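We did not get these values from a lab; they are worked out from the coordinates using the rules stated. In this text, all values refer to a predicted model and were calculated from it rather than measured experimentally.
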Structure I
Amino acid sequence: MNNVVKLPKALAAHLERVSIDQGIAPSTIARKAIAEHLSYLEWKERAIALGDADLAAGRLMTTEQVFAAVAKQRAKRSRILHQRQQFP
């Protein structure tokens with residue numbers, strides 16, 4: 001595998017500016033950015049697969065159900081916060 005990545009001039013210039021500003025080698029910035037993006041893409045694929053499995057199993061909520069669940073959660077948090085303020 002070729003370990004050279006060709007960047008458009010504008011992106012290479014941007015990388016160089018950030019490298020100078022941060023005092024970090026361009027290769028270190030690029031390596032970290034690529035690794036983090038690959039991790040994100042893998043996470044996204046797993047999340048989509050889990051969502052598809054929930055959908056196939058009939059585990060889904062309507063928009064109204066989601067709003068109701070969020071409202072219930074907010075009310076619970078509000079009660080807890082109110083209790084903490086009363087009894088510090």
Structure II
Amino acid sequence: MYASNLKNMVVFSKDMVNLGKVKDLEFDLAEMKVTNVIVEFPADIAKYVLGKKIVVRHATGRVPGSSIESIKDALNLKLPRKDLKDAFKSL
């Protein structure tokens with residue numbers, strides 16, 4: 001799979017809640033691996049997972065690579081929505 005295939009891929013929590021779309025990837029060049037996935041969250045999800053009110057329609061945040069369970073037709077995370085509160089960092 002190419003990194004470009006991930007752009008705009010839907011991100012789901014473990015309980016299949018649509019959290020947003022992949023916008024970019026962050027790499028650790030020294031270790032040659034993806035450290036974070038940059039996700040664009042809709043305002044309602046951003047308020048929940050990032051812990052702050054969003055003024056615009058979308059917000060972006062960092063999802064740690066270690067949170068990813070699988071990547072196929074969508075990017076699936078290891079945790080259900082209820083466990084994601086404050087788990088991601090805002091950009």
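Consider the structures I, II: one of them gives -27500 for helix-only ellipticity at 222 nm (-39500 (n - 2.57) for each DSSP H run of 4 or more, over all residues; to 500) as calculated from the coordinates. Say which. Answer for the origin of the read-out: I.
Can you tell which of I, II yields 23.1, 64 when Rg and Dmax of the Cα atoms in Å is derived from it? Computing Rg and Dmax of the Cα atoms in Å on every structure in I, II gives 23.1, 64 only for I.
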